[in-house]
Structure I
Amino acid sequence: MPSSQHSDLSGPNVVASAPARGRRIGPITTLLLLAPIISEVLYGGTRVSAIFVVIPEIMTWGCGALLVRYWARRWHKGWMSVLILGLALAVAEECVIQQTSIAPLVGLAQHAYGRVFGVNWVYLLWALGYESVWVVLIPVQFTELLFPALRDQLWLRLRGVIAASGVFALGSFMAWFSWTQMARVKVFHMQPYSPPPLYILVGLAVIGLLVLAAHRIPAARVRPGQRPLRPSPPPWLVGVIICILGSPWAALSVLGFGAFPTIPFAWVLSAAVAWAALTFTLIQRWSSSAGWDDTHRYVLVFGGVMACMLGGYVVFKVGGALRIDWIGKLVLNIAALAWLIVFGRRVSRSREV
C-alpha cells in the first residue's frame, strides 16, 4: 500500500535511530558505490581507460550523497530537501572543489561559450541539474528501494557522520589537486587558474543558503484520506516520460562545452530551465497522487538511469572516445540494464503481494 503520511518519492518520512552496524553496512556501501557508478561510470564521464578515478569519486560523490541522505532524514524531510542538498553539493563541486564552472573549460571548449562574468553558465546549469539528480537523488532513491526495511532509518551514527565528512573533505582535496593543479596543466596544457576569492566566497554563501533552505522547507505531509483523488499514471508511462525528459539533460554538457557555438546561449539557458521546471512539476504531481508506490519509484530510477546512459553516448559521439571506452560503456550499460530489469521484477512481485 502506498504511504499516506506525506507526498514523497521515497515513502514514509518516519526516521528511527540507526540500525545495528551489520544491517547498516549494506545500504551505506551501496550508496557509496551507486553515486559515482550511475553518474560517472554508466554515463561515461569516467571511462574504462581511466577507471581508477572512481576511488576519489567514491570519497566525494559517495560520501556526499550519504551525508545528504543522512541530514534530510535527520531533519524529517522528503525528496525536495534531498534535491536541494544535492544542489549544494553540486555548487561545492563546481565553484569550490574542482571549480569547473568558473574556470575556462577544457577539452571540447574551443570557444568561451556562455561564459559571462567569469562563469560558464550553460555548463553550470547542466552540472547543477545533473549532479543533484544523478549523483544524489537517483542513487538515494535506488538504495532505499534496494533496502526497503531500512528506508525510514538513519544509516549513520555520530561517528559515521564524522568519518564520512572527513573522507569527503580528503576526497575533495584530492579532486581539487588532481584536476586544477595536474590535469588542467599537464594533460590539457592550460594555464593554471586561480579563481578570484570573491567567487569562492559567493559559492560558499550559496551552499549555506541551500543547506538552510533544505532544513527550513516544510515536509509535505498528507494525512490519511487527504491524498488527492487523481490517480497516479501507469508506471510504464512514468518511466518512458522520465527517460525522454532526462536524456537531453544528460547530454546538455555538450552544448555547455560550446560544441554548437552558433546557438545563442541565452536560448539554451531558457529552454533548459523550462525543461527542468516541467520535469519536477510532473514528478511532484505524480508523487502526490493516489496509488503512488514503489513500482512508480522504481520506474523513476529506471528511466533516470536509462537517460543517463543514453545521454552519455551523445557525449562520446561529439567529444570522441577510445575504442576501449566505447566497448566498456556498452558492456557496463547492458549489465546495468539487465540488473535493473531483474530488480524491477522483484519490485513488481512485491507490489502484487
Structure II
Amino acid sequence: MLRDEIIQQPLVIDELLTKELDHIHRIATELRQREIYYMVIAARGTSDNAARYGKYLFGSRIGMQVALATPSLYTLYDRPPRLHGALVVGISQSGESEDVVSVLAEAHQQTLPTLAITNSPDSPLAAVADYVIETHAGAELSVATTKTYTTQLTALAALAACWTNSEQMLSELKMVPEVMQHTLQLEPIIKQAAPRYKQAEHCIVIGRGYNYATAFEIALKLKETCYLAAEPYSPADFLHGPVALIEAGYPAIILAPSGAAYSNLVEFTRRLSQLKASILMLSDNAEALDLAQVPLEIQSSLPEWITPMVMVIPGQLLAFHLAHARGLDPDKPRGLAKVTITR
C-alpha cells in the first residue's frame, strides 16, 4: 500500500491541478476582497507539516504572516483567542479531528473567513468552513500518509499562485508531476542504500526555508514506519546545542535544493563532515552531492518554493525500504490507526 501510494503522487497532483485550479482561483478572488491581515492554520500530524510550508509560502509570496493555531486553547482550556483580521484555515486529510474543527467553528462565531483543505469534502471540517479545497488524493489506505502531504502542499501552493494572479507561479507548479515522476527513478539507489541504516537508532533530518516542513515530514515517516528516532531541525537551530550529538557515523539527511537556503545548508554540511557524520544528501547541485556518502540527485528544473513536493519523495521511499531492511511492515506500524481523532 505505502509504496503504491508513493508512486501515485504524480498522478494525484496532476488530478488536483486539473480539477481544482479554477475553484481555487475563485476562492482566492473572493478572499482578496476581504480585510485579511494574517492567516491562522489549524492542523495535526502530517497536515501540521504542510502548515509549516504555508508559513514560508504565504510569508514570502504574499507578505502575509502565518501562525499555527493552538487547538488546546479551544478545547481543553476553553479560552479561544480573538482572531480579528485573520483567515482561519483547517488542514486535515479526514476532516474529523475535533480540535481542528473547533478552531474553524470558533472562527465562524467570530465572523471570520474560514477555509478547509481536506480529502473529505463531506467531513465535519468541510461542513464548518466557508470555503473548501478538496485535495483529490483518492483513497489512501496506508497508515503512513504520503499523498496527503504532497496534495496539501499543492493546494496551498495553488492558493498562493491564484492569490497573487501569478501566471509564472502556476506554470512552475504545473511542472511538479513530471519532476516527481523523474524523482521516483531514484528508488533503486535508495533501496540499495537503506540497509546501511539498518542498525541506526537516531538520525537528524535537516531542512531550511520551504523545505523545513519536509524535514519534519521525512522525520515523521521514519518514526512511523522504521521506529527510528529521527529529529528534524533547521541548521540554525541545530547549531544552538544539538550539534553536540554528532559523532562518527551519525546519520544526517540533508535537503539542499538550489535557492536562497542552499549556501547555508552546504556550509552546515561541511561542518557535519568535519565531525564525520554519515550524510545522505538530496540536492540538484554537484557541490552538495559531493559531500555525501549517499548522494541523491534531484532534477534541477523547479524553483525552490515548490521543491518540497519533490524532495519528500526520496524520504518516503527511504522510510519504506528501511522498514523492510529492519524486518518491519511499513503498512502496519505499531500503535497507529489510519484516522487519528484528537480533541
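FYI, it's all coordinate maths here, none of it is from the lab. A quick note: this is a predicted structure, and the numbers were derived from the prediction, not measured. Cβ atoms are built from the backbone, for glycine too; each structure is taken alone.
The table that follows gives values for the structure above.
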quantity: Top of I, II by distance in nm of label points 7 Å out along Cα→Cβ at positions 276 and 332, largest first; calculated: II
quantity: With helix-only ellipticity at 222 nm (-39500 (n - 2.57) for each DSSP H run of 4 or more, over all residues; to 500) derived as -14000, matching label from I, II; calculated: II
quantity: Per FRET efficiency 1/(1 + (r/R0)^6) of positions 28 and 292 (r between Cβ atoms, R0 = 30 Å, to 0.05), the highest-valued of structures I, II; calculated: I
quantity: Ranking I, II by relative contact order in percent (Cα under 8 Å, 6 or more apart), the structure that comes out highest; calculated: I
